[in-house]
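Below you'll find the structures, each written out as structure tokens.
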Structure 1
Amino acid sequence: MFALRGFRAFAKAAPAASAAAVCTVKGSASDYIAQTQVESTAGVDWPRNAAFAAFSGLYLGVGQHLIYNRAFTVLFGSGQDLRTGLKKVLADSLVHVPLIYLPLYYPFKSVVLGEGSFLDGLARYRADAHDVLTTYWSIWPALHLVNFTLTPPELRISLVAAVSFGWLVYLSWRSHADEEVSGSEEHTTAALHGGG
């Protein structure tokens, strides 16, 4: 409890810095698990790991703090009632994720993993959009409704990071249990690797 109180005090005092720290660690750990467990690579590509950690810290940490706790507050108010929470969930699900987050994530991933150019990443997102958004919409709106109505604002990004990390661990375990990684699992990883 003492550690949680200390973290919450840090998150209240420096929300962007705490979000960046949590998401940088989460991004590095997620990519480490993806490389060693899901992809079963022989060694860890540390420059790739650093790139995913930086993206996670900057966008999923600082960026989402600015979107969820600043922009959404300006647009929809600071209330944690059901109506305000639903407005924020709709804005996240219909604007933020499909039009901002995923169009940034796919090109980033394409370049970092050597799969192609920025434009190749956008083309891949266009091809995957239905599957990845369907997966996102099946999980994250419910979580964000809880997040926007019950979670203190300073802990919102940490909750998202914890859930998305837990999901990646589950995918890793599942892929090894089934001894296969299907295309739908790749879409699920894309939707949840960053968290939403």
Structure 2
Amino acid sequence: MCYRTKLNSKLAALERSLDARFIEPEKYKPQEEINAFTFSETPVIIDENPGEIDMFHWGLIPFWAKDDKIKKMTLNSKIETASEKPAFRNSVKNRCLVIADGYYEWQWIDPKGKEKQKYLIQPVDQEIFSFAGIYSSWKNPHTNELVNSYSILTTEANELMSEIHNNKKRMPVVLKKQDTAAWLAGKDLENFAFPYEVELKAKPVS
């Protein structure tokens, strides 16, 4: 799965790399580690505005939700079943790029995971990259506040990630730079499921 990411690059470097501009640059704060369970706003590019970088909340809230409690269970979505699951099926055509410059995963050293080794995972050939994301807009029925939120898609782990994420053997879908436009344009999900992969490198973190 994917619950901890990293985005510590400078704003100007992000805009240059993504060929897009922040709508609200004052909202961007570089972070060495982003915890999904804080449901914070992080930079995304959505299909409707590929030249703009927006800030959406991590943890997808479907438009029909009565409250936002579901976000705890929608941080990730399995690419193989996203089109079928009620929480995601209305959002699979709403595509976004979730921007990062790394993510973290823990390897279980013992069978029960009492001892773990943390790793920083990054693509070999991209300093700044995109996870495949889907998004939703939800209006809070109590406050009428509009909340934009997303989920990161996951797929079967490749060889490297099978060794590191050795309990669940999943990994987030990291997009090849040349495929970001196709993702945003709505290319079928199955084209981005494993064996689709980006070459990754892993560094132990103490």
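Quick one: mean count of other Cβ atoms within 10 Å over residues 1-8 came out at 18.8 when computed from one of 1, 2, so which one is it?
Numbers: 1: 9.6; 2: 18.8.
It traces back to 2.
Given a value of 22.5 for mean count of other Cβ atoms within 10 Å over residues 25-32, point me to the structure among 1, 2 it was derived from.
For mean count of other Cβ atoms within 10 Å over residues 25-32, the value 22.5 is produced by structure 1.
1, 2: which one has helix-only ellipticity at 222 nm (-39500 (n - 2.57) for each DSSP H run of 4 or more, over all residues; to 500), as calculated, at -22500? Walk me through the intermediate numbers first.
Working: 1: -22500; 2: -2000.
Matching structure: 1.
Given 28 as the derived value for relative contact order in percent (Cα under 8 Å, 6 or more apart), which of the supplied structures 1, 2 does it correspond to?
Working: 1: 28; 2: 23.
Derived from the structure labelled 1.
Given a computed value of 22.6 for mean count of other Cβ atoms within 10 Å over residues 17-24, which structure among 1, 2 does it belong to?
Numbers: 1: 22.6; 2: 14.9.
So the calculation was done on 1.
Hey, Rg and Dmax of the Cα atoms in Å, for residues 105-160 alone derived from one of 1, 2 reads 15.1, 41; which structure? Mind showing how you got there, number by number?
Numbers: 1: 15.1, 41; 2: 17.7, 48.
Clearly, the read-out refers to 1.
Computed from the coordinates by the stated procedures, all read-outs in this text should not be read as laboratory data. The model shown is predicted, which means the values in this text are computed figures rather than measured ones. Cβ atoms are built from the backbone, for glycine too; each structure is taken alone.
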